[in-house]
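What follows is a set of structures for review.
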Structure P
Amino acid sequence: MSNQELDNLVKLGTLKAESGTPAEFDGLVSSAKKRLVDARNDSLVFESRFDLAYNAAHGFAPAALRHKGYRSDKRYAVFQALPHTLGLEAAVWRVLAKAHNDRNLVEYEGYSHVDTQLLADLIRCATLLEHTVAQLPRLTNEAGR
């Protein structure tokens, strides 16, 4: 997978070129996995499950970005980069973009519309991210850019 698209995002200021470390990658993945397990727990309230699933996806996505040798300070950008970091199709990115927008409505405007289909789609996408990230080669100190 070419880094040209990611390098273009660096030029635009959306990403920074910076090699990830194995510890950073492993920490992001470990945290995301734990959140995804809890997001699947039907005994938790919907809002908690949504938050956990969103943050699981948001853990796997920056892990993939760091694996490629980039970083972003923008939450949304890690989802935008998924076609270039993990080769995922646009349908996955659209679900994550919708979840991101709903997450912002909850966080910043107190909006709390329960959408069980979005939660199911979000868990499905986070699970896909988990499996795809698990297929990446082991990151070493020399890996990345």
Structure Q
Amino acid sequence: MTHHKVFWDDLARDLESPEFLRDYVVESMRIATVDSIVNAIDDAREAAGLTKAELARAIQKEPATIRRLLSSDNSNPTLGTLAEVAAALGLRITVEPLPKSERKQITQSLLEGRSADPKRLAQHLDGLRTPKAELPA
């Protein structure tokens, strides 16, 4: 038995707890959402040819604010900050529905406090949190 399989089996067992399941799903979705927005903002900044310091000046913030936003592994920006930075780059933050297959898996797990297939849910959430460039081919 590989360590990888043991990890997924243990996580699937943990996800049988409604409280753990909720926390894991919510945190996984938060991380995936923030990462996606921050990466899009940084891509737009680079495409505009702006440095982090120039972007900070555009929104009248300290350069460290933008450096933390775009470089920190545990960034937890406010929606207001994201909207302000996005606007300076000609972007808008929007909300979109999850694809139908994801909606059933994510939303149903949160509403019911259980998952029909905890291991599959865990692997799906892990895929959302893993940047596409790091996924194995």
Structure R
Amino acid sequence: MPFAARRTHDHRAIFSDMNVTPFIDVLLVLLIMFIMVIPMATHALLIPLPTDKPSLQIRAENIVRIDAADQLYWNGQQLDRQRLLNQLAGAAAMKPEPLVRFEPDAKASYQTSARTIALIKDSGVDSFAFTGNHRYRNFDAD
């Protein structure tokens, strides 16, 4: 029997591979739904940047002062935060770098003082000093 040695393949054999097409379809739909549900990023980190050259004179020693009404001063001349940043960036770019002294009033708010110190730090000024602290050595109720 010459044909007995030959085996024919049975086409009714069990197909053991899994069809993953529906699984992929469901995952893609879930991915699209997830992307649409994610809220847009609405928060922002505002970093102050200098917008102009310094408008006031920069000396070898400069005083940044805050008065009791939270007004900023550069060597006695009143200015706003942006102009102060311009002054500080100009001072930081000078060689040798001038000294910047920080002198807040005793009645100045902590928030304004902290923001001003952060502004000085962010401007790149390395030569920085606190002055006038000896006046507040005694905590009187005045």
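Out of P, Q, R, which one gives 6.2 for distance in nm of label points 7 Å out along Cα→Cβ at positions 36 and 68 as computed from the coordinates? It must be structure R, since only it matches.
Ranked by relative contact order in percent (Cα under 8 Å, 6 or more apart), structures P, Q, R are led by Q, which has the greatest value.
Every number in this text was worked out from the coordinates using simple rules, so none of it is lab data. Values in this document were obtained by computation on a predicted structure and should not be read as measured data. Cβ atoms are built from the backbone, for glycine too; each structure is taken alone.
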